Structure I
Amino acid sequence: MTLFKIYGVKVKLNYFLIPLLILSYFANYHLELMAILIIVLLHEGVHCLVSYSYHIQISEIQLFPFGGVVKAEDELGIEPMKEVMIAIAGPLFNFALFLVLFLVKTIFKYDFEGLDFIMRVNIVIGSFNLLPIIPLDGGRVMRATLAHWLGLKKATMTAIQIGKAFCYSICVLGVLLTIKDYQYIYIVLLSGFLYYCILQEKRMAYFLLMKEILRKKRTLQDKGIMNTKYLTVLESVDIKYLLQEFSYGKYHFVTVVSEAGRVLGTVSESEILDAMSIYGSKITLGRLVKIIKYKEKL
């Protein structure tokens, strides 16, 4: 549900948040929830500002029950290290705002109703977003960092497994606290919501890999030069398994060999990508080499 649009960016309210707004009204907690949403919106606004500094246009901000998500118009243009800087900016803003308010209260002796609450909210939001759980900022930082060594798909799957472990831990903690006080049931709900988000990211893992390959192809076309990595693979291997071995920031050439070790041919990353769009990901490299050679003879 779209709330408003500012500088071309749509601010949307996730439907999961509507029941929470209704409950907060009847529990006389609606003012506190509105303050939290404003801080979350400022948090996401900082993500937008850093994105703009990298010339990445933002299409929308979506507010969820426990945070927000910024969506870029051109996700192919977001390199992992840029994603790190964009992601870390949000929590740093919350910590900086807490520090400013703390100085205002302690040094300038200025206080007002709700100041302590706003300070606590900033610490909680900043710390919570640093948890290594995708799609939280900490999870995105972890995945982008791992992508340098593992490649985007392996980094995503590793981040997903780590995120699941944290969700299980949060759920157990929530259950133990809820046994003592039912008000902590929100922690159990939080773990469930985060787990749902992780499953969504898992479904997107293949798309993220394709996004990275397309980004590298476009980088090569734009710059005309790129670091290269060579792989040697048996002809019986499917393309989908080969993609897991691709590294971040490198353009790949694959030498295809027979079981006897005889070189059958070499295919580029672009040829592999084109083959996937035509023949699917289950085509073997041996068959792909034959198709390429056949087309060259025509």
Structure II
Amino acid sequence: MTGLSRSQAVQWRTRVAEDMHMRTRTITPKDLGLRRRRGFELAGELAPPPRLAIVGARAARRRFTDLIPAIVEAAADRGFSVISGGALGVDSAAHRAALALDVPQLAVLPAAVGAPYPPGNAALFDAIAAHACSGVAFVLKQGQSPTRALFSSRNSYVVGLAAAVVVVQASLRSGSMNSGRLALKQRRPLAALVGSPGCGVLIGAGARAIRASCPVEVAAAISAWLEQPNAAALADPWPPHLRDLGLAIDRAGPRGLSIDDLEEPLLGLVALTEAEALDLVVDVGGGRYVRSDR
């Protein structure tokens, strides 16, 4: 918890773990409607479906986290509860926004009962478990410690329990990116905010692009998407003189288009610069671009 000394954080963790242990109950895969070998321990209540998973980077930029309350509010207006992974950054911002807006939620932790993770969020998890129609899920068995593989297992629970997934910010190699790919694989409706390399790749692979402009516009875009999450975007935002560039980017596929791939690199650079200024493309690294309008 921000502002606590190490000893105070340990005291918070111990007290919260003891409180949660008294309130937990076992949730089976059958209860969840998931094809898994085991369920999890739940403190509090299971947030009602449909659920919107809100995931993203731990080291999130403020310009993205400031948009999360608008995403949560738009989801609630469409009848969605919130689910996320309890991590720092985007996950924590989603959980706090749901608490502030009185929206049911579920935090899925890569931890065992008695050892909430990350420990600095212990007070946050305590508040979630105590909130109406909200709960904290512990996906590890007693004695297990968080590992890379177990983080992936947590992410699969988050996606599996969601009716739709939105990725707020992601790097190219990250758990958030893996969650987005899993959503696409499972044919879960997926949206991603324009503005980070990982989200650009997901948009290129089929996620709905949400322009990270201001809270009002993001809320409107999320609301419209959740009304028809599987519908394609209706309007073509590409000006006629840039549509050949868009076709070239489509042909390049998920790896993205480089200036060197174009027959006239100088003209291509000018077109890509304009397309980037219009938020039509995003650089996914190495000077390669994908569309941000899909």
With distance in nm of label points 7 Å out along Cα→Cβ at positions 68 and 260 derived as 3.9, matching label from I, II:
II
For relative contact order in percent (Cα under 8 Å, 6 or more apart), which of I, II scores largest?
II
For which of the structures I, II does the calculation of mean count of other Cβ atoms within 10 Å over residues 84-91 return 21.1?
I
With distance in nm of label points 7 Å out along Cα→Cβ at positions 140 and 252 as the yardstick, tell me which of I, II scores highest.
II
Here Kirkwood radius over Cα pairs in Å was calculated and came to 19.7; which of the structures I, II was it taken from?
II
Suppose helix-only ellipticity at 222 nm (-39500 (n - 2.57) for each DSSP H run of 4 or more, over all residues; to 500) works out to -21000; of I, II, which structure was it derived from?
I
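Since every read-out is calculated from the coordinates, none of them should be taken as a lab result. None of these values were measured; they are calculated from a predicted model. Cβ atoms are built from the backbone, for glycine too; each structure is taken alone.
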